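Chemist: Dropping the structures in below, format is structure tokens.
Rule-based calculations on the coordinates, nothing more; no lab input. On a predicted model such as this, the values are computed, not experimentally measured, just so you know. Cβ atoms are built from the backbone, for glycine too; each structure is taken alone.
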Structure P
Amino acid sequence: MRVLVAVAGGQSHLFPLVPLAWAFRVSGHEVRLAGTTRSADAMAHTGLSTVTVGSGLKMTPADREELLNTAYGQPPWPPSWPVRPNQLTPQQIHYLAVLGRYTVAVAEAMASDLVAFAKHWRPDLIVHDTLALGARIAATLTNVPCVRYTHGTQDVFRVERYASTEHTALFQRFGLEVPTKTPNYVDTMPPSMFIGAERPCLSMRWIVHNGPGAAPRLPTKRPRVCVTWGVVSSALGTAAGNPYRQAIEAIAAAGADILVLTAADQIPLNLVLPYCDVIVHHGGEGTGMTAAALATTQLVITREPLDDQFGGRLARTGAAIHLTDNKNTADAIEKLLTDPSHQEAADRLREDIESQPTPLEVVKSLMARC
């Protein structure tokens, strides 16, 4: 069986999909990993057979300014808004529309090449990340099943729905209507982090994959706190990074060792966290789920509504403290380092993650369904 795995996002979208792609491969299926030229190097390091489709969408200064202006400085959103969108204000809906247009633009940049490759290679199944909307077009045109993979909260949002004009135009470009049926999807969100009645079609265990790297030796006699702010926050510039610089000052004042991971050429997170007591991060799903899978307690400092949602979910498990400002950073770090209840909650969250079906089990389920 041939399986086409399409990823439109960068490493934060690619890495979580790699274990599932490899599960298909070791089950005896032929796999092609498709992504843009911007992801070519990262895809090559997965060990899978790859194909480049499109050059990707670069964030222009105008794009960056629009995201900053709409994302930062907003009051907290209602925790249950993904399942009750009627709670949103016009300003909040506008932000989702901005994200929706960006999502569609990312998908459009690779859609033509992805469709052409699917018609040429003739896969039996297409699996795609949340940004690769063109995969649904390719699946429809080649008449094969399509499965959407999500590694956190994003599939709850489906932000393309808030850019219906652009979303519709993307499908019409290929002579299609936007599908009304909810896509099949695989979700790595553990049950303790679900919202309300939200349930995935197929639940899968989060398997940590942060790319290749040499395992460091980082012994220390003092508590150690890892600080990272993610690829997207770095791309958005100084305004997005300020909270983490202030967190570093608070960690130093607490007498703990500090380990800062920058976005460029960083050591894979999963090789560092076993040497750390706490991680401070921006609320990225890949970072948060990796820490959760390794039972590392977390301080999540978010400044963007979708990250707020994920940070809130982590905090409700007790394994993390979630802040939307820096007013209580020092207190939060002290509590995570000294209150054992957070580590106990992190251990329970890891058990919840490990209780979910493995990628190999999910492959068997998908084969039975498709």
Structure Q
Amino acid sequence: MNVAQIDSSAAEHLGKTFPAAQIEIRVRGEIVYANAFGFLDSETKSRVTNHESRFDLASVSKLFTVTAFMTLVEQGRVALDQPVCEILADFVGERAITAYPDPLKPGAFVQVVPEQNARADASRVTFRNLLTHNSGLPAWLGLWKIDSREKRRDAAIQSAFAYPLGARVVYSDIGLILLGFAIEKITGQSLDQAVRERVTQPLGLDSIGYGPISCDNVAPTEFYAHQNRRMCGEVHDENAWSLGGVAGHAGLFGCARDLAAFGEMYRQGGAPLLKRETVEEMTCLQAQDGAVRRGIGFALWSPDPGAASNPLSERTYGHTGFTGTSLFIDPQRDLVAAVLTNRVYYGRNNANAIGEFRVALHRAVCEIIDG
């Protein structure tokens, strides 16, 4: 396999978009490309990124939460179309539909639908709605600004809505935070225990786990002015950090090798964790809003030329993470692509650059495979 195009895609962005990266590509289950780039200490360059280095997976963590939840669905302990309030008893009642804080623009708000007097009934929201991101919940809330973990949990459960149930598809951290709470309620375990016993341990994914972890071989992320330190071995996401580093939407660390193995499990039909028909349901179209297409937990192929999935086949599914991570599975090409970077090391304003890198990398992989 001529991998020069992959190397050049990474080299073009190394030191500008991200200081460190790992990439693993599998085709028909075979590792056809695996490489690590850059340095874990960007200033001194004394620690080289290696294949065992761990990265903050950010929202790619959601796929592990969803997988754990779907094992419970298969066991009959919960159902996709079951109202969330049957598990989380306080997620009930009519709620205001209002704008929510923009996580990328402090002081600004996101208005999903025009100002209206309509209200949303939380008791009608199902787990399928949470998993397809059409629940009406906002994308984000500043839970980390609240002064106790218990109050943060309550604020998520009592969240106002951003749009009427089913009217839009708005990718929501809040929905997956609630899913994590539901898993804990159903299993009687902490979320990290449930994910370990139901997902990572059965697959032998030794590098994947929640923080905080030792920073010895971990890619650092952003410098947080309000804490006067750079995050390393602690989750970058403020809300996940404020929930103890373990949350349904973020918190996992891991290496590309284990993330690719997780993706390979899905490509091969879900065994030993899930039935093939479960995977088929998760990876088919469940909700759409323009170019945004969602399965159950997964982002599906998008016609948007700027989407990471766009160069891949129309059967592609996967997920991205804010720190510069991604996992995509292209069944038509028998392809799994796991890409980990720490792009937020340079701050949060390079989203376009990491997007361009993902598209270029996936295009290069497709050109190599397709010959």
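Chemist: Quick check: -8000 is what I get for helix-only ellipticity at 222 nm (-39500 (n - 2.57) for each DSSP H run of 4 or more, over all residues; to 500), calculated from one of P, Q. Which structure matches? Walk me through the numbers on the way to the answer.
Modeler: On the way: P: -14000; Q: -8000.
Structure of origin is Q.
Chemist: Distance in nm of label points 7 Å out along Cα→Cβ at positions 60 and 252 computed as 4.0: which structure among P, Q?
Modeler: Numbers: P: 4.0; Q: 0.9.
So the calculation was done on P.
Chemist: Still on this structure: When distance in nm of label points 7 Å out along Cα→Cβ at positions 76 and 316 is calculated for each of the structures P, Q, which structure yields the highest value? Please list the in-between numbers first.
Modeler: Values: P: 1.3; Q: 4.0.
Answer by largest value of distance in nm of label points 7 Å out along Cα→Cβ at positions 76 and 316: Q.
Chemist: Distance in nm of label points 7 Å out along Cα→Cβ at positions 132 and 308 was computed and gave 3.2; which structure, P, Q, did it come from? Kindly include the intermediate steps, with their values, before the conclusion.
Modeler: Values: P: 3.2; Q: 2.3.
Checking each candidate, the match is P.
Chemist: Can I ask one more? P, Q: which one has relative contact order in percent (Cα under 8 Å, 6 or more apart), as calculated, at 23? Walk me through the intermediate numbers first.
Modeler: Details: P: 16; Q: 23.
So the calculation was done on Q.
Chemist: Related question: Comparing P, Q, where is FRET efficiency 1/(1 + (r/R0)^6) of positions 28 and 220 (r between Cβ atoms, R0 = 30 Å, to 0.05) highest?
Modeler: On the way: P: 0.10; Q: 0.30.
Checked P, Q; max of FRET efficiency 1/(1 + (r/R0)^6) of positions 28 and 220 (r between Cβ atoms, R0 = 30 Å, to 0.05) sits with Q.
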